[in-house]
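Only the coordinates and a few stated rules stand behind these numbers; no lab work does. All values derive from a computational prediction rather than experimental measurement. Cβ atoms are built from the backbone, for glycine too; each structure is taken alone.
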Structure 1
């Protein structure tokens, strides 16, 4: 995949996943998160989504909830994006969060 297309896909995924998490996924009460960045695998079939929060325990709760809902998020991405293969999201805590 060409680098320009890859970067454009990463920014589109970041925007769409952020909006889906904000509007469609039911996070635990009082948990506020930020989608920091998205990394794609070489074949663009897997997207690693980095999540950050003010409190580490909130980030852990959010990542657990998002990983349970990743099939639903993948389904919504498929509806929104016109791609042959939609990357499957995998949510992890951002490395800057681990201190």
Structure 2
């Protein structure tokens, strides 16, 4: 009697496992179909964003960076030249 009960429970458990696996597979497919268009839209958006950022980098950031580097170099050159001229003026004042 116990052996028959065990066999019936094994068969019921097998059907439950098969049903759960089928349900999981169906839910996975449904969710994938719902999410797939959103993922495609996100992929297109990120591609567009990448192209816009590279355009902005090429047309705006690089020229501004070059201008800032040039301005910093000019400031440094003017600062260096003004320090030298101050030293020369002081040395001429000391000689008088």
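A few remarks follow.
- Label whose coordinates, when helix-only ellipticity at 222 nm (-39500 (n - 2.57) for each DSSP H run of 4 or more, over all residues; to 500) is calculated, return -34500 (choices 1, 2): 2
- Structure from which 1.2 was derived, distance in nm of label points 7 Å out along Cα→Cβ at positions 15 and 47, options 1, 2: 1
- FRET efficiency 1/(1 + (r/R0)^6) of positions 31 and 63 (r between Cβ atoms, R0 = 25 Å, to 0.05) - highest-scoring structure of 1, 2: 1
- When log10 I(q)/I(0) by the Debye sum over Cα atoms at q = 0.10, 0.22 Å⁻¹ is computed for each of 1, 2, the one that comes out at -0.69, -1.07 is 2.
- Mean count of other Cβ atoms within 10 Å over residues 55-62 - highest-scoring structure of 1, 2: 1
- Comparison of 1, 2 - label where FRET efficiency 1/(1 + (r/R0)^6) of positions 7 and 39 (r between Cβ atoms, R0 = 35 Å, to 0.05) is highest: 1
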